[in-house]
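Presented below are the structures under discussion, each in the form of structure tokens.
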Structure I
């Protein structure tokens with residue numbers, strides 16, 4: 001990842017930016033870039049605009065925006081997941097993303113969630129609130145088995161972090177080749193049967209939608225723990241709720257959901273053993289500046305005619321490698 005710094009540009013590129021006013025989504029820190037002409041999306045598109053910066057990842061119709069800006073050749077997404085942005089209008093253009101920014105912070109969140117589960121911290125806090133002193137014996141993470149599904153930079157960082165805590169870790173890719181000779185996600189039921197902790201760090205594609213269903217959860221077993229920091233639609237939530245309710249699995253830590261915000265009537269709010277996190281596992285103080293650093297480095301590359309970093313394969317739906 002590029003360090004935080006100011007970028008001095010030899011020309012003044014025109015960047016069309018999509019950034020909705022929202023208290024939860026701060027404005028882009030353009031002060032980190034020098035000599036950039038920033039044009040908000042929504043008004044007339046200047047003829048010089050060849051770059052679109054999608055700062056707000058909730059953009060619902062990138063195709064319409066691109067049809068209004070036919071000269072845009074490069075689109076940069078201020079996120080790792082790009083499933084909401086994929087559209088026919090991207091053909092012939094370059095799409096890049098913020099891969100690498102959240103590797104460490106998401107790994108930390110996964111480690112915190114898994115440790116909290118194994119050490120029974122929710123139960124400890126509940127007893128503390130009631131003023132109950134009750135000695136209990138909890139588990140150990142060392143020696144347990146984890147399967148991390150997703151071989152991107154987040155998945156690899158998470159696997160490394162779990163391994164450092166003494167777990168036996170298997171990295172599971174889209175195919176056995178992507179997993180470095182290990183098992184692919186097409187054998188996920190067998191993978192889950194051999195795991196104590198199943199971590200999902202997947203992009204949303206046609207292949208990953210609904211990947212974790214009732215048979216996978218049943219294979220994970222009554223001591224199994226599910227963690228999802230990828231995309232909510234990779235899990236069939238009705239099957240997950242049933243598995244938690246019936247004790248088929250021990251618990252789950254979820255940062256992403258089929259529908260966001262998670263509806264108030266979702267059983268996941270109140271089922272025991274569930275951690276509900278509002279899609280914030282990767283966000284940390286100062287991440288906006290690191291996001292801008294990725295874009296700033298690519299902006300230099302664009303001006304110099306050099307290959308861009310984090311180019312999304314439009315057929316796969318993510319950055320390969």
Structure II
């Protein structure tokens with residue numbers, strides 16, 4: 001009797017069936033070559049950011065007025081080599097770019113984590129309980145979403161940055177952030193103020209998405225079974241509803257990091273966010289614009305990491321979207 005040449009061997013079929021959901025997702029994600037390449041790029045940026053205090057060639061704020069505006073691969077009067085040149089105060093550009101990557105990426109990830117957590121919790125409550133809970137959360141979401149975001153970002157960031165003592169951050173929190181970002185505690189409070197502002201406007205899209213996911217999940221049979229067995233609402237939410245609504249949240253978080261990174265860079269570029277002496281990609285680009293016609297390489301150096309990180313995060317989000325799509329099981 002003839003056998004089909006396309007038949008799947010028994011061992012391979014058993015392996016596929018025994019594969020967990022996240023193993024399948026990871027296998028699909030690995031097939032997205034551009035996303036995997038971008039994971040490598042972003043991982044390299046994060047490693048360089050984490051190792052900044054160890055690999056930075058100079059002190060972060062060390063000025064050298066006799067060695068200002070050195071071009072990349074330049075050597076100052078003291079024989080110091082500067083891979084990316086120096087800025088308007090003679091500070092090593094490579095050193096400041098490394099510290100800036102730590103601040104910019106860290107701010108984007110922490111602010112997105114806070115806003116995503118708020119959005120997920122509020123979206124779960126609104127979608128699961130409905131009624132007056134849904135009404136209050138949905139109306140609040142709509143009000144915040146109608147705010148002129150950029151204008152309020154500029155105003156709130158300016159107010160908080162100029163009134164650091166008003167920032168609700170305990171001393172242990174300031175010490176922790178100072179360690180994470182490799183800055184002083186005063187600089188850490190300024191960074192935290194910007195994180196709060198970015199997180200305040202970043203949760204609405206996540207909450208709306210989570211609410212829709214919960215509305216589609218809460219009437220499933222396994223939710224009704226859990227209720228019939230006497231499971232509490234909190235157990236149903238975190239044990240059954242949240243895991244099944246999680247995949248779109250992962251993609252939303254990834255794309256949210258990109259949006260927050262660009263927003264932080266814009267704030268710092270316009271002079272309303274984190275400012276000198278704390279380096280970020282945005283404020284380095286802002287200071288460089290004054291000298292861009294005489295020294296055109298200066299704005300390119302901080303602009304390239306913004307572009308590279310933004311593109312990498314976007315393609316990682318695309319890869320995750322494809323990997324988590326149940327229609328892509330082929």
Structure III
């Protein structure tokens with residue numbers, strides 16, 4: 001739940017930069033630590049810039065963004081403390097600060113930072129949409145849509161705004177409006193991978209064959225997207241188009257050792273093609289990737305049942321129960337064997 005937090009959070013943020021006698025000294029101490037021989041070249045270069053000009057807030061902001069990108073959130077917050085000591089008048093600084101707070105699950109502080117950014121720059125659609133995203137994250141779609149509409153008044157062609165409106169409608173179970181919003185998003189940006197994926201997911205849920213086109217558009221943008229290839233294969237599997245499902249999953253396995261694709265291929269070979277040895281190969285492949293893949297052990301057990309080998313079938317079902325004692329299909333099948 002989002003709580004309104006006083007802008008005194010800025011004062012607490014400055015704690016990160018208060019360890020030395022002044023901003024320059026605390027900055028230099030951090031630089032000395034970070035500039036060890038093992039530091040990445042990009043970080044070394046930023047550190048050198050800061051050493052040469054320790055009073056420049058842009059350089060600490062640059063390093064904070066580096067830390068954010070590399071998931072060093074505490075270090076990023078420390079640098080943003082130095083930035084605020086030097087200059088707290090730029091909206092872009094508060095955007096970075098909000099990203100850092102959001103990354104450490106401090107949604108209240110992230111909200112305050114975004115509100116400050118909007119106060120400094122009321123037409124900053126990035127800040128407005130990040131605030132909308134924050135409300136979406138905490139399941140407050142009414143507030144999220146309110147901010148999205150505010151952004152669209154500033155920029156009616158903003159693809160991200162339509163995408164986020166679609167995500168809100170998806171959460172509200174309004175599939176028609178979600179699809180409409182996502183379609184508008186890709187009309188504004190024909191390279192919007194995430195919007196194509198959401199369109200595929202929404203249409204696949206209705207067994208609408210246009211889902212294939214949306215997934216293929218996503219693959220046009222990211223040809224080796226694991227999620228897109230898997231989603232496409234799953235759509236074919238769900239509509240019982242076995243040849244296309246097999247072909248799609250097989251393509252995915254050429255560049256990703258995907259356990260779920262292997263498992264699904266095992267299921268298709270077991271239940272639809274009655275190719276039990278082939279099914280065993282796929283289930284075993286899935287288990288090699290994930291030794292605790294209980295469903296794959298169960299699939300192997302069913303294969304052995306169909307192959308009239310109750311001893312091996314029982315061993316597989318017992319393995320299932322050793323992994324998950326509550327796995328009812330294995331318990332039931334083992335009981336039937338006995």
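Only the coordinates and a few stated rules stand behind these numbers; no lab work does. A quick note: this is a predicted structure, and the numbers were derived from the prediction, not measured.
Of the structures labelled I, II, III, which one yields 24.4 when mean projected area of the Cα convex hull in nm² is computed from its coordinates? Attributed to the structure labelled II. Quick one: relative contact order in percent (Cα under 8 Å, 6 or more apart) came out at 17 when computed from one of I, II, III, so which one is it? The value was obtained from structure I. Could you tell me which structure in I, II, III was used to calculate semi-axes √(5λ) of the Cα gyration tensor in Å, for residues 57-112 alone as 28, 11, 8? Derived from I, not from the others.
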